[in-house]
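Only the coordinates and a few stated rules stand behind these numbers; no lab work does. None of the values given here were measured: they were computed from a predicted structure. Cβ atoms are built from the backbone, for glycine too; each structure is taken alone.
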Structure 1
Amino acid sequence: MSNPKSRLQPQIRAQKQLLLFSIVILLFCSFIGAVITVHPLYLEQFVEHPALVGLIAAISSFAGLTFSLPIGTLSDREGRKPMLIVSFGLVSVVLLAFFINTRLYPLILLQIAFGVFMAPIWVVGEAFIKDISPTERRGEFRSFFGTFANAGLLIGPLIGGFLAGAFGIRSPYLFAAILLVVPLNLILVFGMKDGHSNTNKNQAVMDFLPVLKEFLQQRELKLLALCTVSLYFWYAARWIFGPLFLHDLGYSPYIIGVWLAVSVLPFLLFQIPIGKLSDKIGKSRIMCLGFLISAVSLIPLGFMSSISSLLATIFIVSIGTAFIEPLIEARVTDIVPKERYGAYSGIFEFTKTLGLTLGPVGSAIFVYSFGISYSFIPAVVLFFILTAALFLYKKPF
């Protein structure tokens, strides 16, 4: 008869690794959240029209597209932890350079570097969570991780808004550059085990092109990829044109930080219970409901001016996205083989980065043509399309 304690040990180890890595992501997102809160206002100093901010912001996402696909496969071969440690250090250097820079052309190079060095953090992070997630608790584990990430994205804007108001628009870059490396890498080096270290790398790892071919043959994975593009299209519009829209209305950096923090709050409230619920009743119906909530509530967002209505509306929009984001990753984990988690994390990071690239560009076209109030309309259209696609594919209700 097997010892019950020995059966529980793998689960306990997985939970400890989940907690440690979630703390790493909480800190990372807090520091990065402080920066991206003011980044559109920082970029606006270099250009004359708000639409150009979207185009410059898209450069970093476009640069990340090139690296997202091979990074996942590379992490399957080399392990997750070394790539994370290097990426944290390089991102810190880029943030320090942002703090120092005062010219447009170096800014473009920094945008490229930022996109390239950020990509491994998200790709490898998602792969690590897939590695340690028990089969029957994938929705719960991804939601737990997502809750910590979004807690950082709630704390970060509050910090960034305060620092920008008190010490200037560049101060969050210095804050993040100083704090990014040491605490995160100490936890990684001394606390975390590489979740991929037990995989047979010589037999389990496939070349990337066969994995891509396998992905293109699966209809549900392609639909989930489209959902990811749409979701991150909206995220880009929110983080780039949201601050510009509020700034145009006359609100301070601190109020902008509060608005962005409220946009993340539903993820803290709903991700974990939604993840547990999805493991019981299915993921598709919850995602369909989430897209519907977000699409309907997004319509009036750009045409409001009072801070109370702006806060209430962004909160409702984010309730919908909190239903969607963790369940996409959890469903992907259900479908793909364990030995290719890294490769598929790279594919889905590519779709995220594609959304982050298309979001600023698509929204910039509307801003240039119709004004800043119309920056959120393209996301509305995509959300309605995805709601219809999910309903027709699964008929969840």
Structure 2
Amino acid sequence: MPIKLEIADDLSGQASCSPAAQEYDGAESNYDSQKASGKSPGEETKFLSKKQVEKLKRAQYAMVGSHSAVQICSWNKKSIRQQGVCYKQKFYGIECDRCAQMSPTVLWCNENCVFCWRPMEWMRNVNLEDVEVDEPEKIIKGTISQRNMLLTGYGGLPGINKPRFERAKLPSHWAISLSGEPTLYPKICELISEIKSLPETKSVFLVTNAQKTEVFEKMATNPNYLPTQLYVSLDAPNEEQFDQINRASHKNGWQRLMKSMEFISNLNTRKVVRITLIKNLNDDVAFMKDWSEVVWKMKPEFLEIKSYMHIGDSRSRLSRENMPTFEEVEDWSKKFVQASGYFYKDFSKPSRITLLVRPDLKDRNTKIEFARNELGLQGEGIDF
């Protein structure tokens, strides 16, 4: 299926922990950035236009300071309403209802991936080095404040778990993954360190395209800079497909990714390679050996293989036929297991995702230590 390259001019698709669950649930977000910050919108979003901010708000993002944002994902809402939890809770034991899904670089990215549901025509600014950025403390306080405003209105809904709703107001898990490339924020290491120092914090996940090797080199200098779990997005088995799918701003984007993956392989933290599977684009089983070789450069403890979702602005570039079913994702995953030696460990049908683990870890529990302790699980886990 050929890729359509037209750019849509709306933000109708909403990001979520699980893109498979995008339904509107009727709750009001009560977003009001001016009320929360005491500053004018122009003062708080000096790097973004009014049009950009309005579109983000319509997608139920709440702006935080000059360049950050937070959103309540679909599974966050479901958990509060006792309607299920996300795959991250199933796989790793994070508290779905207490997850703060946020980004310190909401419209900054150094890749223009064809499957992205964001408006990539706004993702061309790749430099926050030469401007006065917000401090980590401000981003953290603003994220908690704006997230609580987004939660307003859910407390009175039928079927709500009141204790869970109250508990959700203080996040215990931070997913730095909402939109944009977080490593473009010059103080990303300090942000992670500050988040980890909060009394309520139990886990921090960072999702990156790994174009900035220097960030991971800095992480290696201080254990407080390391997230609990570091995700690297890998969407192509070779340079040719990388150029077609990820369309990095840097001409040597593939080489930068490979360099980062090799360096990350030695970081003392839980590591994940996440593959977005796009039907008729990067799912050809003829490239299984290539996929395996690239994954083994980083030797991640975990491999998540998830379906491309036909939502948001990606609909102007790809067809619905490019979206694999769960069964197709599972079938591809099992073929990868045969090619790579990784072990098929778990899955989530609603999110169209599978979890593989490195072969030497196949008998260990994948849940983070705090979750195993709280659940009273026996056996050895994968801890750092």
Rg and Dmax of the Cα atoms in Å derived as 20.2, 73 - corresponding label from 1, 2: 1
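With mean count of other Cβ atoms within 10 Å over residues 127-134 coming out at 23.0, pick the structure among 1, 2 it was computed from. Could the numbers behind the result be given before it?
Numbers: 1: 23.0; 2: 13.4.
The value was obtained from structure 1.
A value of 0.20 was computed for FRET efficiency 1/(1 + (r/R0)^6) of positions 263 and 343 (r between Cβ atoms, R0 = 25 Å, to 0.05); which of 1, 2 is the source structure?
Comparing all candidates, it corresponds to 1.
When distance in nm of label points 7 Å out along Cα→Cβ at positions 303 and 351 is compared over structures 1, 2, which one is greatest?
Details: 1: 3.2; 2: 1.8.
Once distance in nm of label points 7 Å out along Cα→Cβ at positions 303 and 351 is worked out for each structure, 1 has the highest.
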Test item: relative contact order in percent (Cα under 8 Å, 6 or more apart) calculated as 30, pick one of 1, 2: 1
Comparison of 1, 2 by mean count of other Cβ atoms within 10 Å over residues 87-94 - largest value held by: 2
Which entry (1, 2) yields the derived value -29500 for helix-only ellipticity at 222 nm (-39500 (n - 2.57) for each DSSP H run of 4 or more, over all residues; to 500): 1
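From which structure (1, 2) was distance in nm of label points 7 Å out along Cα→Cβ at positions 159 and 319 calculated, if the value obtained is 3.0?
Working: 1: 3.0; 2: 3.6.
Considering all the candidates, the number was obtained from 1.
Name the one structure among 1, 2 that mean count of other Cβ atoms within 10 Å over residues 143-150 of 21.0 was derived from. Let's see the in-between values first.
On the way: 1: 24.5; 2: 21.0.
Here the read-out was taken from 2.
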